[in-house]
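Q: Structures incoming, each one as structure tokens.
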Structure 1
Amino acid sequence: MTKNVVDIGKLSMSALKELINKPVEQVVSIAKDGQGWKTVVEALERRAVPNSQDLLGRYEMKFTGGGQLLNYRQIILRHRTDLVKEEKNG
């Protein structure tokens, strides 16, 4: 059964929390990737005081069209206040 964007977003957050056992902050992006999905999800890696110095990790996750996780990897580690410019494909 093919999932929709909302389902994949929820699945991404749930799967990442289970995999890394850290608080998940947000879904940064969701895109169709051939027959499947590619998502980028952000998680709190380390809490700091002040919270502007929290470390956040971004993870790329790939799913089948039915929502089975194929792989994931950390793509960036940043402070909460760091600006991140995403590369545009094409």
Structure 2
Amino acid sequence: MKIPEIKLIARPVSNEAKQAIGFKYNDEAGLGHKIGGHPDFVQGEDDWPKCCGEKMTFYAQVDSVGDDYTLGDCGMVYVFVCFGCFNSSSLVQSH
């Protein structure tokens, strides 16, 4: 099963959250949040999790937030779901 791609826009709900978003030296980092589509792997697809004998469905990815909350070197968290048994798996990749 493939979920259609839905881009997510971060909307901070406090002044503290507004200050946490963004990178000093990279205008594109932090904009990769989405549900569905194909994962924008930083390091490649070798780590794609499997369950029930098949590749799990890519569910979502969450990009690094800002300089103070970066995942490695502007990495992402990828979330996968098995729609056969509803197990989930996640992994982090960074540059």
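Please treat every number below as a calculation from the coordinates, not as lab data. Here the structure is a predicted model, which is why all the values come from computation and not from measurement. Cβ atoms are built from the backbone, for glycine too; each structure is taken alone.
Q: Give the label, chosen from 1, 2, of the structure having the highest value of distance in nm of label points 7 Å out along Cα→Cβ at positions 12 and 60.
A: Sorting by distance in nm of label points 7 Å out along Cα→Cβ at positions 12 and 60 in descending order puts 2 first.
Q: I have 0.40 for FRET efficiency 1/(1 + (r/R0)^6) of positions 4 and 44 (r between Cβ atoms, R0 = 25 Å, to 0.05), calculated from one of the structures 1, 2. Which structure is it?
A: Among 1, 2, the structure yielding 0.40 for FRET efficiency 1/(1 + (r/R0)^6) of positions 4 and 44 (r between Cβ atoms, R0 = 25 Å, to 0.05) is 1.
Q: OK, next. One of 1, 2 was used to compute distance in nm of label points 7 Å out along Cα→Cβ at positions 28 and 76, and the answer was 1.2. Which one was it?
A: 2
Q: Using the calculated result 13.6 for Kirkwood radius over Cα pairs in Å, pick out the matching structure from 1, 2. Walk me through the numbers before you get to the answer.
A: Details: 1: 13.6; 2: 14.2.
Considering all the candidates, the number was obtained from 1.
Q: With relative contact order in percent (Cα under 8 Å, 6 or more apart) derived from the coordinates and found to be 27, which of 1, 2 does the value describe?
A: 2
Q: If you don't mind, another one. As an exercise: helix-only ellipticity at 222 nm (-39500 (n - 2.57) for each DSSP H run of 4 or more, over all residues; to 500), calculated from one structure in 1, 2, equals -1500. Which structure is it?
A: Comparing all candidates, it corresponds to 2.
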